[in-house]
Structure I
Amino acid sequence: MIQSLQIALLLIFPVLVATGGLRDLVSYIIPNWISLALVGAFFPVALVLGVSMGDIGLHAAVGAGGLVLGMVMFALGWIGGGDAKLFAAAALWLGWPAGLAFAAFTGIAGGGLAVTLLALRSDWVRPYVLTGPAWFSRLARADEAVPYGVAIAIGALCAFPVSTLPGAIGS
């Protein structure tokens, strides 16, 4: 019974991160409630999973580092504010050393996203994309930003299995 509860609580992370990525994809907005829910849920979930206070502190330090990195990327105009908050909240859940994998996977996914958007925005593909749904047509506009929350969500989901949290089930 307790193990089922632990698994259910762990699902909070992938569901919220995926929701943030999808919301960014279709609206270019990651609502604040997603990042706040991730941060607010982390501490009770970690305690229920039996994560030590030292490891919780390490997760918090990685989350703070993610916030600083996200703020720098935002200040440089590389990502939006919602992306920076989602990046930090995901880093909190992933901790150390999964935070490194998260950054690497996010960078790779961001490169793939950029190549995909360049293709959608090319003169060859854009006319076909413009006939699709409004959110998809918007992706093909050259003057639009990059919904980087998609790359953050992919990076977070790829790094989550190597985080300490899934390994804490049943301990």
Structure II
Amino acid sequence: MAYTIRVATGEDATFVHDVYGHYVFHSNATFSTTNPDVESYREKILHTLQMYPFYVCEVDGKPCGFAYGAQIRPHDAYKWDVEATIYLTPDAPKRTGLGSCLYRKLLETLQQQGFKTVYGVITDSNEPSLALHRALGFVEAGHFRNMGYKNGQWHGVIWMQKNIGSFEGVPDDPQPFRE
């Protein structure tokens, strides 16, 4: 199986829209209950790429997943922290390491940019995502029970954390991805 990981472009907006929409309407992996329009995703991709990586994974030339970083909180003291997001298509090859490869690429880039900590925010019943995060060295930082109501039931959220940089001395500002 040949795969590539590349930087997303505005042309990937329909793909991202469709994949995310699947999880909005058919799972509890996201607490979103609506899926924004394609243009909103185009803007999101282009905005994200100003500061953070946004990657698309392809298998044999066909997109099968995406991962990106985002600002975790708007305050300046959080600028070294990133919330990571990853989604694979429902038909992506299972147990092939694609998710791990895509996530590792994201983590490596964030580390090179000078970020210090990456967080995953995961529905507590999403065992495949929790397992992926654990396998990549994330540890549980907090468990918020009954945090969201979707599909007729309450769901909790687990925050996973991975340190990717040193906390010694005064940190330099992270480098924007566009640079």
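Computing relative contact order in percent (Cα under 8 Å, 6 or more apart) gives 33 for which of I, II? Computing relative contact order in percent (Cα under 8 Å, 6 or more apart) on every structure in I, II gives 33 only for I.
If FRET efficiency 1/(1 + (r/R0)^6) of positions 16 and 80 (r between Cβ atoms, R0 = 30 Å, to 0.05) computes to 0.70, which of I, II did it come from? It was calculated from structure II. Computing helix-only ellipticity at 222 nm (-39500 (n - 2.57) for each DSSP H run of 4 or more, over all residues; to 500) across structures I, II gives -23500 for structure I. When mean count of other Cβ atoms within 10 Å over residues 112-119 is calculated for each of structures I, II, structure II comes out greatest.
Computed over structures I, II, distance in nm of label points 7 Å out along Cα→Cβ at positions 40 and 72 reaches its largest value in I.
Which of I, II yields 26 for percent of Cα pairs over 28 Å apart, as computed? Answer for the origin of the read-out: I.
The numbers here are math on the coordinates, done by the rules we state, and not lab data. Note that the structure is a prediction, hence the values are computed from the model and not measured. Cβ atoms are built from the backbone, for glycine too; each structure is taken alone.
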